[in-house]
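What follows draws every value from the coordinates through simple rules; no lab data is involved. This structure is a prediction, so every number in the text was calculated from the model and none was measured. Cβ atoms are built from the backbone, for glycine too; each structure is taken alone.
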Structure 1
Amino acid sequence: MVLTRSFVRAKRPCTDGFRWFVRQFGEGGNYQDLLDTMVAAGRVGDACWLLEQFGPTDEVRVVDAIEADAVVFAGTLEVRGGVDVDGIVRVGRSLRVGGGMRVGGELGVGGDVHVEGGIRAEARVTVGGDLRAGWGVDCAGTLHCDGGLRTGWDLRCGGRLHIAGNATVGLDVQVAEDMRCAKGLQAGGDIRVETSLRAGQGVVAGGSIEVGMHLEAGWGVKAVGVIVAGGAIRAGESLSAGEAIRAGSGYGVFAGLDVRMEAWERCAQVSAAQRPDALMSGWWSGPVACRAEERA
C-alpha cells in the first residue's frame, strides 16, 4: 500500500508533521515503511496518527523477538519469543506472542491478542477482538476488550475494565475501578472490584466476590466464599454463597429480578450460611450444606 503526498495532505495533518513527511519521503512511499521510519525517528505520535487515518493492512510480519522503544505495525504481528517495549505498541490487525509481553506505554490492537506467557502494560490496553494470555494480565490503566477474555492466571486492572464477551480467569480478578462484562464472568479464585461490577450474564467465583459498590448480574451469582457489596446486590436469577451474602448498609439483596414470582422456588433460589438481613426478593432455600444433606 503506497501513501502519496496528496493522500496524506487530504487527512489534514498538523503543519509540523506534514513538513517532516515531505522532507523525509517526498511524494510518498510504502505505508509500513513510512510507519517504521517515523518510529525510528522518534515520531511515534505521527505514526499512530497515520495508522488511525489509513487503518490496518493484511501484511504479516514474523520475528523472533522484539525489544524496542515503540512499535507501530499496520498488519498482523507474530513474535516467536517475547516482547519488551518501553513505550507504545500499536498493531492494526492481530498480535501473537510466543513468550511474555511487557509494554511500558499504551497497548492498542485492532484484532485479537494471543500471548503464551503473561501481559504487563504500564498504561491503557485496548483490544478490538479476543484477549488470551496463558499466564496473567496486569494492566496499570483502563482495559477495554471488544471480544472475550481468557487468562490462565490472575487478571489485574488499575482502571476501568470493559469486556464485550465472556471473561474466564484462572485465578483472581482485581479491578481498581468499575468492571463491566457484557456476558459471563468466571474466576477460579477471588473477584475484587473497588467500585461496581455489572455482568450481562452470570458471575461465578471459586473464592469470594467483594465489590465496593453495586453488584449486578443478568443471570445468577455464585461464590464458594462470601458475596459482599458496599451497595446493592441484584441478580436476574439465583444467588449462592458458601458463606455470607451481605449488601451495604441501607441497601438490599435482590434475586429473581428477571424471573416470574411463581418460578422463584426453582429459578431464583438464595442460599448462604445464613439468610441475608436485607433479602428483598428471591426464594430463601437455606444453606448449601443443609440442602445437600436433605438430598442425601
Structure 2
Amino acid sequence: MEKPKEYEHYDAPWTQTFDLVFLIGCLLALIGLICTTILCGSGNIDRDFFAFGFFKILFIGAISVVGGLICRKFCDTDEKGYIIYTRKTAFKVNYTRKLQHFAAYLVPLINPFGQHEGLIPHLWETFFVMLTFLLLIKPLRENCRFFMLQFNAMDRPEDRPHTLKWIILGNLLPGLLLSVFFQNLFEKVLDEPYLVMIVVIAVGIGDGLAEPVGMYLGKHKYKVPAWNFKRTYTRSWEGSACVFLTTLIAILIFGGEFNTARQFVAALVILPPLMTFAEAFAPHSMDTPVMMLSGYTVLAGICCWGWF
C-alpha cells in the first residue's frame, strides 16, 4: 500500500538537501562576522550584547514552541513528529508560521539599552535569528522534540520538502538583510530610527491577519502566482484590507517619530495603499521581502523629501 504523500516529504538524506547548505552558510557567516568585528573594532559589541542576543534566540524559540504545541493540538503527527492532516480541522500551519515571522523580524529591532546601533551589530542580530532556524535542520529536529515542535509551527504541507529552504531564502534572509540596511539608514542618516517599526508591524501583524481573515471572511477572491510561477494561490480583498488598516494604525502610533508633519501626512496617504498592493500582488512565499522593500524604500523617500 502506497504511503500518503505527507509521509514521504523528508525521506532524502539531509546531506543532499538545503540543510547542509544552510549549515555551511551559517559557519561561513560566523567566520566573516568574527573577522569583521575584530578588524573594524566595533566597540558597542560587548558581553551584554551577546547575552541579550542569547535571550532573543530563546524568545524566538519559545514563540515557535508555542506555535508547535498549537499545531499538535489540532493535527496528528507521524512517528518522526511531522504534522499530518489525518483529521478534519479548520486549523492551518500558515497561522502559526506567521508568529515566527513576526518574532524573527521584530526581535532584532528590540534595543532597550540604545547602545547597539550600527551595521555590524545589526548583522549579528540577523545571525542570531538565523541560528534559531539552523537548529531546525533535519538531523537536529528528528532527534530533539523541542526542535521538532518549532519546525511543526512553520512546516506548511504545500512547502514540503522545501520548507526550510523557502522560508530562509525566499523570506527571512532577504527580509532581514533589507531590515539591516534600512535600519542603519534610518538610524545614521535619517535620524528617525523607530520608523522601521511601521513596516515591521504592517508585515508581521497586517500580513499575519490577512490569511485567516481572508479564509473565514473573504468573499472577493483573486489569484497570485508562487515564486516559481508553477502554481497559483487564492487571496481575498478582505484579507488584504487587514494590511491597509494595520499600516494606518502603525503610522498613527509612531506619528511622533516623524521629523515633520509633512512626512507624517505623506506616510498616511501613501503607505497604507502601497503595502496593501504589495501584499496583494507579491508572489506567494515572497510577499514579506516584497512588502519590506516597497515599504522601507517609500518610507525612506518620504523622510528624505522632508529635508527639502
Structure 3
Amino acid sequence: MSKAELLEKLLASIGGHPTDDDVARLEVHHNQVLGAHLVPGLEVDVEEQPEGIRARINFREGAKIAKPVHVCFGMMPETGVQNIVLDIRAQAGSHASVIAHCTFPNAVDVVHRMDAEIWVGPGATYSYFERHMHGPHGGVLVLPKAKVRVEEDGRFRTEFELIKGRVGRIDIDYETTCLARGVVEMVARISGSGNDSIKIHETALLEGEYARAVLKSYIALRDDARAEVFNTLRASAPYARGHVDCKEIVQGRAVAKAVPVVEVNHPLAHVTHEAAIGSVDSKQLQTLQSRGLSEDEAVDIIIQGLLS
C-alpha cells in the first residue's frame, strides 16, 4: 500500500485532520512519516526507527502557536509494535497545544508505547490532548510514559481520553515536577468493557512556592473490566496547593480500585483528595427511565456525562 493510501486510511479512521495552512500537522503510521506541515515558531525533527519514530518537537522562545498542532499516530494492521519516543520543549514564554489522535481500528495484537520527556520553560504554556480510537477486539497494549518538568510560572495540562472502542490493556505512567507558581493539570477519561485492564499512575511533585496541581481520573467499567488508579500528589514548598479527584462507575462484574496518596512536607502547603466508586446513581437512572429511555440507554447517558 502506498504512503498516500495509508494516509487516507489513517485519517479516515479519526475523521480527518484540518488542512488549513496555519495548522501544523504530523501523521505517522507505524514507523513511517506519512505527512507533515509546520508553522512559524515550531521545529520538528523526526527519525524513523525499525518499530516507530523518535521525534524532537521544539516551540521556540516566545512563540505563540494560535491553533492546536494536530498529530496522528496509528497502525492499520491487526498486529505490530509502535514505539513513539518524544522530546518536547516549550521554550520560555511560548504558548502551544497539541491534539494527538492514536488510532488502532483493526488491532488484534498491537503494542503502542510512548516515552516522552517534556520540558515547559519559564512562563510557557503547553497542553497535550491525547485521544485514542480502538477497534472492537481489545487487542491493544497501550503504554504511555512521560517525565515532565514545569519551570517557574509555567503551565502544563495533559488530557487522556479513550472512550471509543475496547481499551484492551493500558498502563499510564506520568510524573510531573512543578516549580514556583507553576500549574499542572492531568486528566484521564477512560471507558472499559469486556476484560479490559486499566492502570493509571500519575504523580505531581510541587517543589516550588505557590505551585498548584490537580489530578483527575474518570473511569467507567462494564462486564469484567478492571481498573486501578494510583494518584500521588506531594507538596514540599510554602503555599503549594493540590487536589486529587477520582470517580469510577462500575457495572456487572467490573472491579475498580482507587489509591489517592497525598503528602505535605511544608506547614504552609495544602493538599486535598476525593474518591468515589460505585454503581450508576439510582435517582439519575429512574429520572431518565421516566422519560422513556431503556435502562441501557439511561446508563449510557450517565456514563457519557461522567466522561464528557
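At a glance:
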| read-out | value |
| --- | --- |
| Per FRET efficiency 1/(1 + (r/R0)^6) of positions 165 and 205 (r between Cβ atoms, R0 = 25 Å, to 0.05), the highest-valued of structures 1, 2, 3 | 1 |
| Identity of the structure behind 0.45 (criterion: FRET efficiency 1/(1 + (r/R0)^6) of positions 69 and 189 (r between Cβ atoms, R0 = 41 Å, to 0.05), calculated), options 1, 2, 3 | 2 |
| Answer label among 1, 2, 3 for the case where relative contact order in percent (Cα under 8 Å, 6 or more apart), calculated from the coordinates, equals 6 | 1 |
| Top of 1, 2, 3 by mean count of other Cβ atoms within 10 Å over residues 61-68, largest first | 2 |
